[in-house]
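Peer 1: Given below, in the form of structure tokens, are the structures.
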Structure P
Amino acid sequence: MSFFATTAGRLPGLDLLRALAIAWIMLYHLESYGLRLPGPVVAYGWMGVDLFFVLSGYLIGWQLLRPWAAGARPAWRPWWTQFMLRHSLRILPAYLAVLALYVLLPASGEAEVMRPLWQFLTFTVNLFPGAADARAFSHAWSLCVEEHFYVLLPPVVWWLARRPSAGRTAAVALGVLLGGMLLRAWLWQQELAPLAGQGAYAGRFIALIYMPSPTRLDGLLMGVMLAVTRGCRPAWWAALMARGVLLLVLGTAGLAGAMWLLRGVPGFAGIVFGFPLLSCSLACLVAGCISGHTWPGRWRVPGAASLATLAFSLYLTHKQVYHVLDAYLGDTLAVSPVLAFCVYNGAAVLAAAALYRLVERPALRLRTRLLAPALAQGVQPAA
């Protein structure tokens, strides 16, 4: 019996991007424990979350659209029920298990202060201005963004798919994109501009711009638009896939530009234009890595699939593991940065593997069993 999920049917390029995203995030958070890694790229490790947003938007968007792309017209109730069942069993078991550890073992948290439990249970922890000041399990903010998006996405997809219209689809997408840009511009003008050059600027940026869902939908939107192109414009999708190398070049160049706009604590230009540029660039990289005309799309990088399988569990647990190790072994590990790097990350992988084996994988197997009747009847799963 394989410890990890089989690689059959998995796209090597997407596995590679998942692995890179979680590694990028983990390296970024290691700096909080005295391990300053060389290279400016590590300072942008928070962008790994945006890469996850684009990947998630593409995968969930495609799975929602797949029945219509196959010519089916599914009924709302079973389609929506399957989506909620699959998504809930994918996210909730591991999330609630880690949340329980934070609540029952508060000393294991990376900070003494934690938001109220009900905010984590309702996925609203990112909607309160003080969220940036309470750092225990603060990385749950990104899960809140995704949950809010996926509550709204199914009815929008249903409405658009029942009466397909390129104009309506473009209007909705532009509305979300421009709405986010205008909201960020207004928040900067009203809340951040008066604080420019002051120490309070960074905290307000995180609380009002970086964490709240309405200002952070760019990446999820770009991922969904990739799925829309694949499902509704197959000729356009084929043209994109044929130009995979160009997409990788454009994505890399755009990512460099986004890093420049979003350097440090960004100002007006970065806040308004940097996030859309970042998301569009990452979408180009995702499409390029799907293409069979690029090496990431064709070749499997050893270890990438395993790391990608553990990515969600790693994201949930790594900060807690880092904190516990730092509390008990920090002084010992400080004498050797190389040893500290190996111990911190090795322990994080072991903890994530345990969570995956004990909680995440059994929940995924339960999901498969519960959805088996629908699959046997030829009903495409919604997500």
Structure Q
Amino acid sequence: MSLRNYLDKIRPNFEEGGKLHAFKSVYDGFETFLYVPNETSKSGTSIHDAIDSKRIMSLVVLSLVPAMLFGMYNIGYQNALAAGKLADATCWGMFLYGMLALLPKILVSYIVGLGIEFAWAQWKGEEIQEGYLVSGILIPLIIPVTTTLWILVLAVAFAVIFTKEIFGGTGMNIFNVALAARAFLFFSYPSKMTGDSIWVAKDSIFGFGYTLPDGFTMATPLGEIAQGTSVNASVCDMVLGLIPGSVGETSVIAIAIGAVILLWTNIASWKTMLSVFLGGTVMGLIFHSTGATPIQWYEHLVLGGFCFGAVFMATDPVTSARTETGKWVYGFFIGAMAIIIRVLNPGYPEGMMLAILFGNMFAPLIDYCVVQSNISKRAKRAK
């Protein structure tokens, strides 16, 4: 018996009057995760598209795979580099070490996040949505590799409950769920999210990797700039991603592959993505020309989480601007704000998280102003 036939066979148990009706939302969640719901509209004319929300989420997760895989390799690379064993380490060994370090965080993120969503849907008697499929992989990619699991549990629970479910669930949240989790960690446990001691995994795992001495530190390029010291990494290293940083944010090449997937499938708006880089470029040129920062404009774009945020966070269709003109304004605002925070706030050298959250907050206002402007222009033409 095929899985499809088995699910159809047990369906009556979860329908109204069935002995397992109380768990109908759980059944629906598993069925829609595996298959497209076999439902038709009861009234009106509907046009069915092969791309439903589940497939959109799956494509976004697919676009994150290059950054995730390189992040795994870079975890092992930074560990071997810090131990002075880079010449002895193998590419496969470094990748396996990074995989062993990252997989527990991914599993915890999905178990906690989906567990809360299942419980919430069961409590409210609603269908389980697929929205957390993307957030579940994003959260481990935007935190340091040394983040402990119990802190990650708190961050995921906070983000899912107070950023998503309280606002009505998938498609109703104002702020990006993954960034809300990172903001929770940043403000609640700042010592776990900032500093020079959090970017390199320090313990061997099942014989892979190297154990580093207590007190070992390694700053990110942005951290070195904030401290007024010279940057050891070259622009080539920054583009390749062989620098310390959050797991998925270091490799511009891997992020660019994900961007191509998102743009090719029309999931992300090229206007939003491009305008973020334009905003960062303009503000970077202004600050560098006035002597406010020694960083070149192009270095701003490849440092920290700028590229990752521009491609995967700012383009979130739920929390970003939806009008065509608004997308340009929204993206430019985020790019410019990220550089402003970096340069003018030396205590927080990475400004992308706050810039996108500010952009999320102003996105409805931006759309409102664009719509009202169009209404006013049409009214004038009608006179």
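Readers should treat all values here as calculations from the given coordinates under stated rules, not as data from a laboratory. Everything numeric here is computed off the predicted structure, so don't read it as measured data. Cβ atoms are built from the backbone, for glycine too; each structure is taken alone.
Peer 1: If relative contact order in percent (Cα under 8 Å, 6 or more apart) is calculated from each of P, Q, which structure is the one that comes out at 30?
Peer 2: Computed on structure P.
Peer 1: One of P, Q was used to compute semi-axes √(5λ) of the Cα gyration tensor in Å, for residues 280-319 alone, and the result was 24, 15, 6. Which label is that?
Peer 2: P
Peer 1: To test your reading of the models, identify which of P, Q gives -19000 for helix-only ellipticity at 222 nm (-39500 (n - 2.57) for each DSSP H run of 4 or more, over all residues; to 500) when calculated.
Peer 2: Q
Peer 1: Ranked on distance in nm of label points 7 Å out along Cα→Cβ at positions 80 and 352, which label among P, Q comes first with the largest value?
Peer 2: P
Peer 1: Taking distance in nm of label points 7 Å out along Cα→Cβ at positions 208 and 256 as the quantity of interest, name the structure among P, Q where it is greatest.
Peer 2: Biggest value here belongs to P.
Peer 1: Can you tell which of P, Q yields -0.82, -1.41 when log10 I(q)/I(0) by the Debye sum over Cα atoms at q = 0.11, 0.14 Å⁻¹ is derived from it?
Peer 2: Only one of P, Q returns -0.82, -1.41 for log10 I(q)/I(0) by the Debye sum over Cα atoms at q = 0.11, 0.14 Å⁻¹, namely P.
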